[in-house]
Structure formats: C-alpha cells, structure tokens
Structure I
Amino acid sequence: MNGLLLWSLPFGLQGLAMGVDEFWFHRRRTLPRGEWMGHALDTSVFLACLACPLLLPPVASNLGLYGVLAVLSCLLITKDEFLHQRLCPGGEHWVHAVLFILHPLVLIATALLWISTGAIPLKGIPTPALASARAMLLFQCLAVSGFLVFQVVYWSTRKRRESTRPGINNTLYDELGERWYTATDDPVALLRAESRLRTSWVLSELQAHFGEPPLTILDVACGAGFLANPLAEAGHAVTGIDLSRDSLAVAHRHDTTRSVIYRSMDARVLSLPAGRFDAICMMDFLEHLVERDAVLREASRVLRPGGFFFFHTFNRTPISWLIAIKGVEWFVKNTPKHMHVYDLFLKPAELKDLCARHHLAVEVVRGVQPRIFTWAFLKLLLTGRVSDQFQFKFTKSQRVGYCGRALKTA
C-alpha cells in the first residue's frame, strides 16, 4: 500500500497545481473564449487517456493507442504558451512549468498502474492492492471529468452572468456642466476634494524624479480638468482625453493657461504615437470599465520607457463597498444609481498583475481615504453636502481606495 501511495503522488501534485492555475490565476485575469475552449480541449484529451485503463485491457494495441493519446495530450497543453507570454504574470508561468513536468509523469504512472491491473502485476504492487489501483484510476477519471464540466459550464456562462449585473452609469458626467466646479450637493464634490490630494502628490513625484518641467503628460478620462489644468499651470505640456465632450468643454473653459490639448478619444484605442508621453495619469477611471487590459496596453504603448504611469482606483473589499458605494448613496445628495459598481473595483494585486503584463512595474501604492474626525465630515453626514474644506488623506491601509505609480520598463 505504501508503494501505491507513492504512485499517487504525481496525481495529487498535478491536481494541486491545476487548482491553483484555474481558481487563482485564471479567475483573476479571466480567459478569452478561445483560451478557455482550448483548455477544455486539453482536459478532454487527458480524460480520454485516463479512460483507456478503465475501458480497455492492457494489450499491445491498446497501449499503442494510449501512447498516441498521451503524446497528443502533452503537446496540446503547451499550445497556448504563445498567448500566455503576453497575458500571464510570472507566477502563472511558473505553475505552467510545474504542470508541464507533472503531466507526462502522471501519464506514465497511469500506464504503469494500468499494466499492473492486467495479467502481470507490476513489481512493487501486490495482488491485494490491484483493487486499490483500479479505484485510484477511477477516482482520477471522475475528478478530471468533474473539472471538465466545471470549465465548460463556468467559462461559457461567465459572460452571461456578467451581462446581467447592473452596468455602471458613465453618462452622468455629461450633465454636470459648471457643477463640476461649483456643486456641493453632488458626489463630484468628493472628486474635487480627492483630486486636491492627488494633484499635489503627482506634481511632487514628477518634480522629484524628473526635475523641472516641461514634461509631456497624458491625462486619461480627464473629466473637467481637475488634474490636467493644474499640471499645465505647473508648466507641463498636457493632453487631456475623455469621451464626454461636455466635460471637455468645461475643462477647456477652466484652463487658465490655454495650453492643454483637450480631445475626445477612446482610451482603448488611442490615436496617438508610441512613446509620446513622459507620464500618463488615470485617476478614478479603471473602476469605470471592463476592458482594463486594452486600456493599459494602449497606455503602455504611448508611454516612453522610463516614464511614469499614475493611477487611482478603489479596492474590492467590503469596507470599500460600504464607504465608496453605499456611504456615498446614503449621505451625499443627488448620488445617481450605479455611479460605481462593486464588481469593477480592483484589488491592488490584480492591478499590479495587469500592469506587469504591459511592462508597467508598480513601484508605489498608497492608500487613500477621507479624513473622518473633522467638522467637514460631520457636516456631510448631517446635511448631505460636501464643503470645500472636506479632505482626503494618504494612509497605510489600501482597503478603500489607493493610488500609485508604475514605471514603464521597456
């Protein structure tokens, strides 16, 4: 029986590695349709290999068939590596390497156990253990069958499940007009307060690392220019893009330098030359769309090597749901429905992985949260209005919101 347990070791290690790959890495980055269907094909061929010992006697012709299926299975599991080199973080590559080592070992062990259940027992596995060997092969086959069903059902229905979730309301910014700069009875006042903290931080980071302006800076989803205009006032050459033409018109009116280039443009497909900018900013944007991978790919393309990528977004935690979504809905007047959608919030580790896939190495992450023990915060709770004295602060905790800086490495 000890020998049989030793034979089962590669099965167990393979199952553990497959679980980490599927339930940690795949679900964090999500899989395009072609990739998950390819994975289901891999599992189907592997299942065919495992079914041979259960359905066929271990004679030469059947062993030959098994050998062909086993070689095909080993080749198929490597087919996506050309795609993975672009999509996967380092940890997932390492898990794949472990799986590529374990896969042929499992197939060899399966073949030897299959032979042992025939007329000539394999040395080391006595006859009383043959029933256990068959039971182990059956268990392995059932486990892989269940995994195949999960792959097909989960990934084929994931898009449908996502489509039934409430969509984020990005049209509300078209209706603000001058209220971008004047409203206190609207969550845009919170955005103004938050931008005051972030703007000073971005300016200090640029000064510390690049010296005196001008730098070429792209502000993505710039809104009414809360960041772009102060960057221009500091002497930088700024381009601000947004899909909301109304917001861009407000931003242009408040540009005292008359130097910011404001353009209506989709961040997923930037009509800008590669390596154009020294810095790119995405403040309160990544949590407003699903296609983060495309946005970061384009940002990396137009950012020069050695340039900085600045970001701010919300963490996906219960406390961020309570404060950034429900708290704002409960206490700030005129908060529209679905201004934020919890499922679109990003954990810092997820954002780091996204950045790494596009040669953006996150170097600094700082937590952001409102100053709670202040008169301005109490006034908000009592009146539903956000005064100009309302403030945010940096904190060690990243459980609510966080901002950061990444370096373009190549």
Structure II
Amino acid sequence: MKKDAAQPLVAVLGGGAAGFFGAIACAEANPDIAVILLEKTGKLLAKVRVSGGGRCNVTHACDTPAQLVAHYPRGSRQLKAAFQQFGVAETIAWFAKRGVALKTEADGRMFPTTDSSETIARALEEAARQAGVRIVTNASVDEIQPLAQGGFNLKISGSGSAQLGASLQVSQLLIATGGNPKSANYDWLRALGHHIAAPVPSLFTFNVPNSPLSELMGVSVPQARVVLAGEKLQYEGPLLVTHWGVSGPAVLKLSAWGARRLSELGYVGTALINWIPAFTEETLRPWLQQFRQDNGRKTVASNPQFGLPQRLWRNLTEQAGITAEIRWSDLPAKAQNRLLELLLRMPLAVRGKTTYKEEFVTCGGIVLDEVDLKTMQSRRVPGLYFAGEVLDIDGITGGFNFQAAWTTGFLAGRAMAEPLAVAV
C-alpha cells in the first residue's frame, strides 16, 4: 500500500539482517505506518551475502530456546524469553512462507536448499518491497535528536539525503547498525544516554608465527580440544591447520567464549592442543603399552594411529625425536613420553589473531539491562529500539548470530507496529 505524508513514520537504521527483519515485521503488522530503511553504504545485506562461504548459514537446528541460548557467550540469559516468542521454528516458517526452504546439515547448521545466500537476500528484499518498506542507501544518520513531544529528528548526510533532505522526523526509531570494533564509534549512542559494553572481536583464528605445524596447511582433524594454558578456557571440535596458525570451529568457538579475556591478554598465550580428546593420560598409557606389544615390528612414523592424518602423525613423531626407522618395540621411553605429551598437550605459542573470513563479529554493544528484551525498546529513551549486533549479544559460529538478528529484529518491528503513543 502506498504511504502518505500523514502516516506515522518509523525509521530503521541499518540494511543488514536485523534491520530488514525489523522493517518488514513492522510494515507487515501495521500497514498504517510508513517504514523507511536507511543504509549508510551503497550495499544491502552485505553480511548475509558473504555468510557461510556464500551459502548463508540462516540458523541452527535447536528444538528449544534452552538449547539455543547455550550457544551465546553474551546474551544467553536474556535471550531465552525472546526465543520463546520467535525462535528457530518461527524462522524456518517465516522463510518457508516466502518460498525459501531450509535444510539441516549433519552439524546442525541450516542453509537454504539452493546453497546460495542470494536466495536469502532476494527473499528479504522482496518481502520488504511487498510490505511497502522504502529503502534509501547512502544515507548516513549523523545525529539523533529526541524531540520534546516524542519522536526523533535525524540529521542525514550522504547522497541519499538528496531524497530525504538534511533532516527527517520520525515517530519511532530502530537502530540495527551492527557491531563495531572501535568504542568511539558508539559515541552517538552514548549521547542518547546508553552505556556500551566495550567492543572487542569475537570469532577469530589464532596466529602462531613459528608454528611447528607450518608445513601442514590444510590438514584438519574432526575432533580436537583446544585449551588456553593457565585459563579456564577450552573448546572441543574440528580443527584446521592454516598457514598462519590454527582455525576451525574449536578455535573459533573458544575465541567467542574467551573474547574478553583474550583481549585482556593482548591475544598472546599458549594454546594446548589435544589431538585425541577421547583419551586422557591415564587411558592413553595402557593403550600404547598394549599396542606396542601387539605391533612391535611396525615402524612408528609410518603407521598413523587414532585416525590422525598421515602428515600430522609424521610431524608429531618427528617432534618427539622418533626417526623413520624406529619400530614400536624399540621405541625409547623418553620418545614415547614425548609423543604422548604432544598428542595430549601440544603447545602452540599464540601471537595475535586473524579475522575469520569476512564474518567479523563483535562482542560488546548496548548494555542489555537498558533494553526491554521482550520488545527491544530502550528503557531509557521511549520510542527507541535496538536489534542485532549493536546489542551486547553474540553467538558462536553456526548460524546463531543470524538467529539473534532475526529474533531481535522481528520483536522490535512488531513492537513498533503497535498503536503509537507519540506523533510528530
């Protein structure tokens, strides 16, 4: 339906997943409200398009909100009620209603059956168009001025301001501008009276400049445990050796849970890798003893054990000082002990981090106690709403950050669609 100038105007800042979901939810729930979405760049849904290697990991197969919240280092307690209103099942149904079927992979990640992120981006853009959402790109909001009678005056710059003018008055405002690694870039939100949990990176890989694994780029194991020495931080999962260090879900998820502590440490420490987490020292020693008795004539280096890749096994034996011709029956106790130590606690000197592909996630943002998580409305500024990564909410890799964006965007949009208490 065509919007006219007399209608209340709701603005959404940010053309990403949360912003689109919020704008669509508001416009669909109340056609009497004009909804305008402002994106400061020329690109819409940028992170949606690059997510999951261009496939878009839409969400994760979790049956209950309790299962879902367990994957959020920040926001887990507060999100439970929100996920009860709009969770995984509702997300699947939302996309299905718009002709997008999702599939579940073995690890629980959910993607469109087309394996193309463009499917998701097009569905969101079409839903916005059908709902009558007006989208203006290259429109940067430089200042938000709360009005005495309610609502806000937005100071706008960029080429998009040619369509809108230098200022725009709106009845309600949803901020879905995403996370940002620089604290100063939240000053415009502090000016509205909100406090910011210090932003630090989450979901990153470990740089190991002088790694003993440097020749093994591309080698992966399906299950390893990564422990940060001296800290209560550990995670288990697939691990990938890269040319700069180590990556894979085990490292990425550890970086998410330890985001603040790792920042305090300056991203310097020792990662201990357990290549065979099904074993402990108490169970590995007798296993090796029995294996030596049964396979004494076999050479150690050329017979990988525990399902480890040949290249990795040979690397570990070399580090343990085991030459190519040594048989299990002749393996010195010192070399066996060294091999055991490397299998269970191989040390890697971490010296920095690397962003995981283009899926940068920020730990930090608007303090959650200052937001009503049932409606996503600010507890400090009436008519102001937040959704997505601008909040102090972040999940581990696997579709959880998008689910938080869909949920918070939907709840904010629906709340803004209620009869307005203020008008401008």
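By the measure relative contact order in percent (Cα under 8 Å, 6 or more apart), tell me the structure among I, II with the highest figure. Don't skip to the end; give the middle numbers.
On the way: I: 15; II: 25.
By relative contact order in percent (Cα under 8 Å, 6 or more apart), the leading structure of I, II is II.
Using helix-only ellipticity at 222 nm (-39500 (n - 2.57) for each DSSP H run of 4 or more, over all residues; to 500) as the calculated read-out, with -9500 as its value, let me know the right label among I, II. It would help to have the intermediate numbers written out before the result.
Working: I: -16000; II: -9500.
Answer by label: II.
Which of I, II yields 89, 46, 34 for Cα extents along the principal axes in Å, as computed? Don't skip to the end; give the middle numbers.
Details: I: 89, 46, 34; II: 89, 41, 36.
Comparing all candidates, it corresponds to I.
One of I, II was used to compute P(r) over Cα pairs in 10 Å bins from 0, in percent, for residues 246-341 alone, and the result was 13, 34, 34, 18, 2. Which label is that?
That value comes from structure I.
Between structures I, II, where is mean count of other Cβ atoms within 10 Å over residues 286-293 highest?
Values: I: 17.6; II: 12.9.
Top value of mean count of other Cβ atoms within 10 Å over residues 286-293 goes to structure I.
Every number in this text was worked out from the coordinates using simple rules, so none of it is lab data. Keep in mind it's a predicted model, so treat the numbers as computed, not measured. Cβ atoms are built from the backbone, for glycine too; each structure is taken alone.
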